[in-house]
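J.: Some structures to go through are shown next.
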Structure 1
Amino acid sequence: MENTQSILTIKEVAAILRVSKAHIHNVLGGKVPGVPKLSHLTLGRRKLIRREWLDQWMETSRTR
């Protein structure tokens, strides 16, 4: 079984990036101009982000 530490919630991602949960929802939906969409899983109403996807997204965003 995969380590659950590698699965992050919206709240955890917001804390890591030091932004609001609403901003993370906008990034997931591609509503922030100039910022690439962040890959995520949707389970019902819950959105989950793998740590490796977040790291890759941060690296991609940094080089822009």
Structure 2
Amino acid sequence: MCTHRPACPTADRSDHHTAVIVSAHPEQGWSLLCNGTVVFDDTGELLPDGSVVAPLRGLTQALAA
């Protein structure tokens, strides 16, 4: 899916969230990365294979306190 040079990291790499945003929807709280990953404002992610990366709730709750 990625046509950038150098290519963005694939969705199965640990740094997959650093890929380029190809479609941003801040009003809905999500963005699509060029590697097929959907990232959400709450730090959760949906990978192209359908697996879910849970939000980092501990970090966001600590910052809000």
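What follows is calculated from the coordinates using simple rules that are stated; it is not laboratory data. All figures in this text were calculated on a predicted structure; none of them were measured in a lab.
J.: For which of the structures 1, 2 does the calculation of helix-only ellipticity at 222 nm (-39500 (n - 2.57) for each DSSP H run of 4 or more, over all residues; to 500) return -12500?
T.: 1
J.: Next up: Give the label, chosen from 1, 2, of the structure having the highest value of relative contact order in percent (Cα under 8 Å, 6 or more apart).
T.: Top value of relative contact order in percent (Cα under 8 Å, 6 or more apart) goes to structure 1.
J.: Determine which structure produced the value 82 for volume of the Cα convex hull per residue in Å³, calculated from the coordinates; the candidates are 1, 2. Kindly include the intermediate steps, with their values, before the conclusion.
T.: Working: 1: 82; 2: 91.
Computed on structure 1.
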